[in-house]
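Please go over the structures that come below.
Every read-out reported here was derived from the displayed coordinates using simple, explicitly stated rules and does not represent laboratory data. All figures in this text were calculated on a predicted structure; none of them were measured in a lab. Cβ atoms are built from the backbone, for glycine too; each structure is taken alone.
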Structure I
Amino acid sequence: MSRFREVRILGVKVHAVTKSQALEAMADFVRSGEPHQVATVNPEFVMTARRNREFMQVLNAADLSIPDGIGLVWGSRLLGDPIPERVAGSDLVPELAELSARNGWSIFFLGAAPGVAEKAAGILSSRFPGLPVAGTYAGSPRPEDEAVIVPMVKSAHPDILFVAYGAPAQDLWIARNQPRLGVPLAMGVGGALDFVAGVKKRAPRWVQRIGLEWFYRLAQEPWRWRRQLALPRFVLLLLYEMAKGRGVE
């Protein structure tokens, strides 16, 4: 049972945590040695989960569901069950790397485009000397590739596994393979490795602070416009469910 308050927004569980609380919980996961899954939930996740029952089940079964989306914070406040702040998964990756360097925890970097995981691991190792890198591999989230990837990760015995296949593929991959892997902390990180590696540019801090990182990313990648339609749909559905008294469950 989670030690954090759970908020269910349109049926999806989100933990009401701050960044420091999330980091503390994840450090405890690693120290426990038992397998845990962390999901970085945003409005796009919520809307996808409403169409994808398996994804909904995986998110609601996660040991920690981080509110990685300003829309979740706004929505929770609107509905009277406030989440304290947005906790960006892209911020947690370097902070977990720093914790790992200090504590001797090893990290396996899985996913992203070929070469990105290696570059991200190298940059984080330079930034945080002594960071143990258990391995890097691009691979793919396809089930037929798991016969190669799972033994590779398992034999590396990482304390932390970053999976950068994008949602919902990365979260489904973790849920499907954690019983065999048993990694203490497995986390879907989306495009975070791209940001670390410098393949993509993240929004300036002031843009992040005012909650418009999604708009900055859309300006950088106009092809994402179809995916970004999830945000207005999320808002409209939230208002509709609020009117019926069912937005937060």
Structure II
Amino acid sequence: MKISIITVCYNAEDTISDTIQSVLSQDYEDVEYIIVDGKSTDRTLEIIQTIKNGIHLISEKDRGIYDAMNKGINLASGNVIGILNADDVYKNNQVLTNVMNAFRDNVSVVYGDIEYVKFDDVSKVVRKWKAGVFRPGKFKWGWMPPHPGFFMKKSCYDSYGLFNLNLSTSADYELMLRVLEVHNLKHIYISKTITSMRVGGASNSSLINRFLANRNDKKAWTIHAINPFWFTFILKPLRKLPQFLKI
């Protein structure tokens, strides 16, 4: 099976090389790598061009990060799709092999854990996000898997839709709510660290920002005509607090 990895970037000259190398160094052989650039004005495109072998690159204006992700998904020819942000790296070179081995069990979704690392030193772990096993109803208790550790079959995007651009930063939350809670797609949790995310990058949100994003999280439930608990959106950011504990 082929896996397509999509990286969305804009003015990511400080980190894009690390991200690319973490994909190209994977020991899984059948990998399609797509980079969707939003017309960067720094050295991002120059850096990509120097490593371009094995990369499908498009560079054009977009309507934000999730619009760019949707473009990448539409371009992808792999059976499975993963998204790696431009300031993130895979934990090691066996990540995609572990993920694709899990898909051999005829599942639609595979997800794992992530860690937050210092922006200037990805070997320094700041906090960890252990996703745990999903069971129906768990989203009501403020749970969600980390999107940077989330992989799904291309056929599921075709059947259940792409990212909803009307939900701003909650688009990834709504998509995972849609496929796991609403449609209960067959899934597997890998209890391994998939991705190292740089703290302070464009793909990170502070706890305060997550409180502010609750408005769009609520819209995600309304769209599907399902009712959360009254405390669901209080628990959602609070569940992040254990990530700061030493594990």
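Where does the value 0.6 come from, among I, II, when distance in nm of label points 7 Å out along Cα→Cβ at positions 18 and 122 is the thing being computed? It must be structure II, since only it matches. When semi-axes √(5λ) of the Cα gyration tensor in Å, for residues 114-193 alone is computed for each of I, II, the one that comes out at 20, 14, 11 is I. Which structure, out of I, II, was helix-only ellipticity at 222 nm (-39500 (n - 2.57) for each DSSP H run of 4 or more, over all residues; to 500) derived from, given a value of -8000? Of the structures listed, the value fits II. Each of I, II could give mean count of other Cβ atoms within 10 Å over residues 146-153, but the derived value 15.4 comes from I.
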